[in-house]
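Take a look at these structures.
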Structure 1
Amino acid sequence: MPKIDEMQLKKEIKSGDFKNAYLLYGEESYLKEYYANELKNKIVDKTFEAFNYHSFDGKDTELDDILKDAQMLPMMSEYNFVLVKDYPIEKSSNDIKLLEEYLSDAPDSTVLVFWFDALDPDVKSAKFKKVIKAFEKAGNCVELQKRSENDVAKLLVNGAKKRGALLDINVAKYLISVSGNDMKNLLNELDKLAYYANGGEITKDIVDNMATKCLQARIYDLSKYVVAGKSSLAYDVLNTLFEMKEEPIIILSAVSGVYVDMYRVKCAKNAGLGFDDVAKYFNYRGREFALRNATRDCANLSLEQLRTSLDEISKTDVKLKSTAIDKKLLLEELVIKLILTAKGVKYA
């Protein structure tokens, strides 16, 4: 059976036309967990859950034990349901062989679900392609990718309504830019904001005052102040990140990402390409806000200034990893060099 998409999976769950095996993988952790639980809730009769539901954490079990439970007959129910989280199936050729043997003749009375959360398999590896092929023989493989910014914003608007609050689509997009595009985290933020709104509207001011800023959002603030030459505000953001105990190398990586975004946008513009071209070519699905921020921040910067900035970021990266110089000092020095570059000031 070929791979199916999220809509087809949703239809199968709704209709009750279940396959004997499912492989759920991809970038979006929330959706993988959501559909794993949806399958469980639809298939497992709570009255006989103790007999027909078997859950495994891949870190603490062997494949033999999983497959033994998968061979069991259901008791007073149509299906025996086996849910496996984060099993490193691609790490062992023997495990892949055992799984292939099981799935080639999977019991009609069992639904076996493998899904990945903390574990991020290499979907392009030859071993994982074997795993996909094995699952396709007995069931379905579903790659759950990040949703687009518009789709996530619509989900937040509907989620706010269910929580008794109002949320404008543009404010929903702003929330994504502030708290990041992780759906699980966004829904937790939505719970908090809807409670604070107390049946009213979740406004931009409420998001500014109540939403937790992700690292990336703080880095966007930092870059905005850097290119505007507002050194005191830039250092305020940097000091906040230090107080939050963020690792200097992580901060630098995020800064680098922001400048790469700006460089891509500027190159695209010079080549006569638009925002959508950059988003599509470099896969910004779910992170379209990053390109909006980049477009704003690089407006007054030349390609030469951006190349110089990226060069300084690269030099700082080397120093962070290879010298004993105080890491905080290195980042502070980088910020001033980026500000001087944005102003067109030459320095030694």
Structure 2
Amino acid sequence: MVPASSFSRQSFIEACQAVKFSYGRTIISNPKIFEQAYSRINLQKSYDMSKVQVLELYPGTGMSSYIFHELYKPQLQVLMESKSAYTKVIDQYLEPLGNFKLHKHDPYMWESFISLIDEQKILQPEVQSRDHVHDSFLVMGNLTDRRGEQLYMQYLQCMANKNWMQRFGLVRMLFWVPQTTAIKLLSPRDFKARSRCSVITDAITDTRLIATTSSNLSAFGPGVLEAHDPLLLPEDKTNYALLEVLPLNHNMELDYWDYCLQRLMVCKSTPLSDNLEVLGHGASEFLKPRLDAELLKKKPLQLTHQEFTEIASAYALWPFKPSLYDYYDQSDDQ
């Protein structure tokens, strides 16, 4: 363990770079990438950072954590990491600084968060009203391994359901993700990569592309790069991106909305007039007279989240609609 008074930034960076295990994650070894990307978010505009608690998932050796600390100096940074090759570096260099707490648990397990908040009480965020972004708590992390996209989709569902970390309010999140995940989440209407998760992202978040590697940019939908103006990072062995996610307050009835969204997006290139029967036998006969003729001409990948709400509202009135539990499957198109 290095005493805080003897901490050397250079020694710490070298210790981080000396660890060669990646565990399937994208490991960023250049501190300048973190400096440039995190500077773009400019959190001082939104927070009194001396009062902010940060939860970071999969921080690796903690290089990301330390650069974030240099820029913003939050009150507390809790690092949830279970890999011993990484935790040794955090134990030796960051924990002695006082602002860092290491929670040696796997963020993939929901029990890790129960241990963190309810049992060990290492992190105690306050509950704030949902009329503003939470001003003393944020979540960040590296979700670039093979389970990362699945985890992100779970967190997106938590934003919709107002649970997990979102039970404390509208909690800002910063996540490194595979570039393919960012492309999927930010796909605009009428673009081939538009999917269920793109619609959910539109409906319940303000998601911003902060940075992305500079290869494969043509895979982003029309207008995405122009709208977000991301920092373009050097090409790497893998393509990745940094997303800033601000949850939006909503009063949506999610059950029917998500059911209609999920079922209709299975045949996302088929006009609604020919697609409604996927909602249940007899759905077409009931819904067509109740939906606008122009809406029926559209394909699901062309619809706004408000138009899905219109469909779901009509569907909820159908007396013979099937039970959601007979059809609903979270493994369907994300």
Structure 3
Amino acid sequence: MFERKIWRILGSITLVALVLVGCSSAQPTTAVAPVTTQEPTAAPLKVALLVTGPLADSGWNGTAYQGLLNAQKEFGLEIAISEDVPAPDREQTIRDYASQGYNLIIGHDFSFMDPMVKLSPEYPDTFFSDTTGYTGTVNMASYYMYEVQSHYLAGIVMGRMTKSNIVGVVGGVDLPTQDANFNALKQGVASVNPEAQVLITFVGSWGDPAGGKEAALAQINSGADILLDAGAATGLGTLEVVAEKDIPVISFIPLDSEVAPAQMVASILPNYEKMIRDQVALVVNGEFKGGVVRPDLASGIIQITMNDKVPAEVRAEVEKVKQDIIDGKLVIVEDFSK
């Protein structure tokens, strides 16, 4: 068929050439023109991020999302976002992304851990990551962060800055990890101010600004003169109150945020931008490993940042204690008791 096609195209010129070759004493040869082909373009890595609240929370979810956007720009990802994923839908949402061929599925909340542990064996070619879990599998990593370290340091700031000897913490959902964090904060407060009292309120939601506002107002009315906002979007209400009452606050949003800028004195927001980007890089480089990862102060993911509203001597004290923790001279124990 191929020869007939050649004959039709080349006509009598080709026929003469073939006859001359046939009359030659040399072995017949066939010349094949080189074929230029393009390398197939690799499909982009598909990464999904799941969060339990809104992206526009100025902190917890927003910085994770920014980390994914940074990774998309760097690695050319195809990304998908599911925000405000309710508890009954979390397993199915994860399954949907896995069945659609997503390479990496990131759950940015403790509550995604159990569904991922369950589903990861069913999808062995998919990588799963939970940013605040404590159990992993062969293809699922949990980032169980030493946030007790940053909370202990925040406690030092609060214990030093309070004048009423009453400090307040407004949290979202009461979880074991939150209990450990707030117990560490109480230890930090007590290490510099044993007389100080720590008020703790769990609103019961990560997305209830009205509840955060009510809880913060109640603590201020009870004498708290510095607060820790640990409620994600719920904390937007807390920050509204501290701005109105001009109360210093430590938060899980960046120090340069436009929310309550005059009252913000420190931030203990982990570096989720770096953590999300690094998770993607592990998959891209073929280095992803399941199991439990423990980011800490030494990793640069757990952190505390302070501005000059914190007295210089207090900042210096916090930095010294921070280095002691990194060097192993001071160990902050995770205490999950109520």
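Read-outs throughout are calculated quantities, based only on the coordinates presented, and are distinct from any laboratory measurement. This is a predicted model, so every value here is computed, not measured.
Looking across 1, 2, 3, the calculation of Cα extents along the principal axes in Å that yields 111, 41, 36 traces back to 3. Given a value of 1.05 for Cα Rg over 2.2 N^0.38 Å, for residues 46-229 alone, point me to the structure among 1, 2, 3 it was derived from. Traced to structure 2. Among candidates 1, 2, 3, the computation of helix-only ellipticity at 222 nm (-39500 (n - 2.57) for each DSSP H run of 4 or more, over all residues; to 500) that gave -19000 used structure 1.
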